[in-house]
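Readers should treat all values here as calculations from the given coordinates under stated rules, not as data from a laboratory. Because the structure is predicted, anything quoted here is derived from the model rather than measured. Cβ atoms are built from the backbone, for glycine too; each structure is taken alone.
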Structure I
Amino acid sequence: MTTILIVDDEPGVRDLLRDAMEIAGYQTEVATNGAEALDLLRRHHADLCIVDINMPTMDGFEFLAKLREHDTQTPVLMLSARDSPVDVAKGLRFGADDYVRKPFSLEEILLRISAILRRSNAEAADDLVLSAGPIVMNVDTHEISVNDEPVTLSATEFRLLEVLLERKDRLVTRELLLREVWNIDFDSETSVLDTYISYLRRKIHSGDFAPITTVRGVGFKLVTWTAGK
């Protein structure tokens, strides 16, 4: 059974999320701060963590930074009571897979969790390899290389690049990317897509190699880049 770790210092929020997760068929663990959550993860496995940013003892940012020192795969969904895009960007930069602002709807939380788990645990019968120029992605083994050099991506970054590779040399709209990667089927002012595109570019682009292009106001395109282009 899929286990979700809920980390929040507010008892009411913890109880609400725990009840919703268990009704949805998930097993849950709870912690009141980041330090307690890290200790719990040393003893128990979690398939996904829901982590509040504002907590005493150890906040969500510090928890995420310490977790990513030794675990780059466990997905983390951040909860933020702040509207500042700086805080959101900081969480994503530290390795969060997605974020939801408080107050939140349980329906949105469950949709985000479903999308994260789907892209983290996707399985296929045979190895599927996608490529564009020097970029090579093995979807099954969750490995990617650029010019034969391995590149480490989070589950969300991997899924975003996978969608772009599947449609290489074609325009991919913002709406399609939000739907395919974050399971967002409604109008949203979220900046998560632009933030993840920037992080993906930092890991993929180098020198004059810049295959992820922006079609302003519409979406993005991953072009097949060749030497000397």
Structure II
Amino acid sequence: MNVILLGPPGAGKGTQAKLLQELCSILQLSTGDMLRAEVAAGSVLGKRAKEVMDAGQLVSDDVLIGMISNRIDQPDCVNGFILDGFPRTTPQAEALDQMLDVKGLKIDHVIELSVDDEAMIKRITGRYTCSKCGAGYHDEFQTPSVDGICDKCGGNKFSRREDDNETTVRSRLRAYHEQTAPIIAYYRDNDSLDIVDGMADIEQVAKQLAEIVV
């Protein structure tokens, strides 16, 4: 079974992909991880990608599709895969379908984690982590039992990601909606799109996904 998870940054795609990986025994694939692996291996695609990145440019769609093609040929993808956050544009979606068709494969489920933008902004801008152990907290939804003290390790220093600010989050959400709207229409037209409530608790989102794929 081959699955695509769509959703804006912070929607929980990575978390849900890991849960699906365990539930369905299919492999979560990250284009970023694949890109780094190809570069580290010094493959033809990796060398092409490194040249582009060193020049400060975006890696082309054909390189990305080529990396995915190589990766899903590996034995650990025999049961299928989960693409987390890819494709991002309609041409990428079309190229992915064409590549899979050549292999006699297809995407079985495209699932969008639908979110409320204002609630998502609150969710992202309020999160912070313990600098010592990495435990996650939130200004409103998950504060330490004792103010200023990490529940897990007792540390008293916390940090926030620089890009977890309202201006950056709004920009990322806007870019996602602009780029992804055509993809949603593309998969809806192909009758392969499901939408789940990405604002629900992690367990509830996982339950929604399981009902679709199992």
Structure III
Amino acid sequence: MFHVKHQITHSDYPIGFLEEAESILQNHEHDLKNYSEKLLWWNKRINLVSRDVSHETIREHIRHSLLLRGFISREGGKKIIDTGTGGGLPGLPLAISMPEKSLVLNDIVSKKIIAVKQMAGELKLKKVETFSGSIEDVNVGPESIIVTKHAFKINQLIELLGNKEWTKIYFLKGKKEAKGELEGISFPLSVEVFSLERLIKNKNDFYNGKAVVKVERIHE
């Protein structure tokens, strides 16, 4: 069997992006808190995150989501596709902080899409769309940036995307998972793993083992 060689690099998450995310948390505190409360309300009814999740943990999920902003704000893509969005993570925090970007919230579970559509409407996010169903049926173009938070393995999502013209995918996932999730991919990828462990503060283990994983096609 032909062996595809991928380029994999490891580094720490950029400290400047972390400072940017912390600034966003402060500057958009009202809207992000509003989203947090709505997410908690829906979570009691649908289980979007996990049962009995606290306000503090939701805030960490929001901060975690905003760690993608530094990368995306420097990309040329006009549309963000959050697939496997669940309760709107990472999509809705990104939409709140980047109102100029179009956003598609996608999940295969229709009741989750009902919840995030309602939340986006109440938050008055005008450039947010929703799509209930598989990412296989979502319109993905070369200017689309795909994001996902703990919803897919890398090879699983790339298989679902099939022949779509995607260029970049940002995964929020465990840093040790990336290399083991490239099996079966038939074309070379550039995989950059940015460790988030520097974010552990005050014995907070939320980011222990986590990373932002940027995946791009290598055009030969």
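Which of I, II, III yields -10000 for helix-only ellipticity at 222 nm (-39500 (n - 2.57) for each DSSP H run of 4 or more, over all residues; to 500), as computed?
III
One of I, II, III was used to compute relative contact order in percent (Cα under 8 Å, 6 or more apart), and the answer was 13. Which one was it?
Structure of origin is I.
When you work out FRET efficiency 1/(1 + (r/R0)^6) of positions 77 and 165 (r between Cβ atoms, R0 = 25 Å, to 0.05) for each of the structures I, II, III, which one comes out largest?
Going through I, II, III one by one, FRET efficiency 1/(1 + (r/R0)^6) of positions 77 and 165 (r between Cβ atoms, R0 = 25 Å, to 0.05) is largest in III.
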